[in-house]
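Below, each structure is written out as structure tokens.
Bear in mind that the values in this text are calculations on the coordinates, not laboratory data. From a predicted model like this one, the values you see are computed outputs, not experimental measurements. Cβ atoms are built from the backbone, for glycine too; each structure is taken alone.
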Structure P
Amino acid sequence: MATDETTNEESTSASKEKFCEVDGGAALYENGLMAKYCYRALGKYPILYGYKRYSTGTHRIKFRIEKRGDLRCFFGIGTTCEEVKRMISVETDNRSLYGWWGLNSYVINGKVQRNKEKNNIKTYDELTLILKCDEEKIQLEHHRTKRVLDLVIDLALCPFPWKIVVELPTYGDCVHILQ
């Protein structure tokens, strides 16, 4: 179940995450801390995967949207056991994918659901993806609006270890992991 709650402070440490795997037309810069959709000729929007694997504890990965196009970016997780499938069918349905398309759509078990909130993510906004492994949930904190979105993870469908997944759907989109 997805919920929306107010920001609260907690004692966690920032993760030393970076992008390491790219499926599609993106380039990595700054030792994997920045990704930009810049190869339209490949015909595939980029799906980016994080370097680290997460199974215990709480981890915070902070992002800044350096450039945002017309479509919403995806921020979330998947199990390390499978890659995100571009063509969704009965046989390949991204069941381990959880996260958010902007602030007004969330993904649970690979299925997109919308809420009535506006998508307020803009260029230069900062977001923090919080992985609470011990609580089996993830959160997305939008710093400018002070919103925190919450998703409970079904470990039967998205077992540990988890990896971060980011998708850049518009040519020119650029996201930076802040250390």
Structure Q
Amino acid sequence: MQTTDYLNEVITELSHTTAQIANEDAERLVNHISEAKKVFTAGAGRSGFMAKSFVMRLMHMGLDSYVVGETVTANFEEGDILIVGSGSGETKGLISMVEKAKSIGGTVAAITTAPQSTIGKLADITVKLPGAPKDQTQSEYKTIQPMGSLFEQTLLLFYDAMILRIMEKKGLNSYTMYGKHANLE
């Protein structure tokens, strides 16, 4: 296969993921984000990079939003939401964050391929995304992509779709959001 053939196959795989995401779970998460005092995101590895891009767009909308672990992250309080993107739902450091957020009285959302995982069970809101686990030897889900790539790509697109939905609910557009874009570049 040529590089562009692989690209077409990746896009085909991604096009099949949307029908497998429960819209009611997605809407519930969007509503909780809209009502939260502050929004926090967390994820390990590539899932963490996807979370950072989501927080950037939330900031562009004027929402008080943070990536857990950054030096400018505020304190988590009751009325806040922690959104954790984790394919396996078993990453130890993320489990500790979820337990801490729950003990404080905030809302926890899990975006995962494994709703029955530790994080999925602890979460108040769980959105299941399709995707193969990093170790695909035991997976029923087939992808040409390595490790968790399909989940991570779907996670980014899901985050962007939630941004569009929140923009719609708040009456925002790209022009109004651009005023919050970095300008010291």
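In this comparison of P, Q, the computed figure 2.5 for distance in nm of label points 7 Å out along Cα→Cβ at positions 22 and 158 is attributed to P. Source structure of the calculated read-out (Rg/Rh (Cα atoms, Kirkwood Rh), 0.92) within P, Q: P.
For the set P, Q, ranking by distance in nm of label points 7 Å out along Cα→Cβ at positions 46 and 166 places Q highest.
In terms of relative contact order in percent (Cα under 8 Å, 6 or more apart), the structure with the greatest value among P, Q is P.
Computing mean count of other Cβ atoms within 10 Å over residues 70-77 across structures P, Q gives 11.1 for structure Q. When helix-only ellipticity at 222 nm (-39500 (n - 2.57) for each DSSP H run of 4 or more, over all residues; to 500) is computed for each of P, Q, the one that comes out at -15000 is Q. For percent of Cα pairs over 16 Å apart, for residues 78-149 alone, the highest value in the series P, Q is held by structure P.
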